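Given below, in the form of structure tokens, are the structures.
Only the coordinates and a few stated rules stand behind these numbers; no lab work does. Note that the structure is predicted; figures quoted are calculated from it, not measured. Cβ atoms are built from the backbone, for glycine too; each structure is taken alone.
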Structure P
Amino acid sequence: MTNQPFILGVNYWPRRKAMFWWSNFDAGEVKEEFAVIKELGMGLVR
């Protein structure tokens, strides 16, 4: 067994656009939401 840290992450979909976000991409919205994800202690987004 190795002493590797536990990595907490999330599958990302924007709150307001869900699966349609690529057709109306807003980099500012993604940046804001990634900041929230980081504040929640998550270090991995997919």
Structure Q
Amino acid sequence: MKVAHEKFGLGEIELLENGKATINFQNSGQKQLLLKFAKLNIVNN
């Protein structure tokens, strides 16, 4: 699933587990974020 984050930009979720998401961002590389704080927006494309 493709997502957008205010600080890291566009990315794609690679793994979801235990309330965490591992996301590969286009410009920032791979990040692991807590879903309850991440403020991700789903991108429809």
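Rank structures P, Q by relative contact order in percent (Cα under 8 Å, 6 or more apart) and report only the one at the top, that is, the highest.
That would be structure P.
Have a look at P, Q and say which one yields 3.0 for distance in nm of label points 7 Å out along Cα→Cβ at positions 12 and 36, as calculated.
Q
With distance in nm of label points 7 Å out along Cα→Cβ at positions 4 and 20 computed per structure, which member of P, Q shows the largest figure? List each step's numbers first, then the result.
Details: P: 3.9; Q: 2.7.
Max of distance in nm of label points 7 Å out along Cα→Cβ at positions 4 and 20: P.
For which of P, Q does Cα extents along the principal axes in Å, calculated from the coordinates, equal 25, 20, 17?
Checking each candidate, the match is Q.
Quick check: -9000 is what I get for helix-only ellipticity at 222 nm (-39500 (n - 2.57) for each DSSP H run of 4 or more, over all residues; to 500), calculated from one of P, Q. Which structure matches?
Checking each candidate, the match is P.
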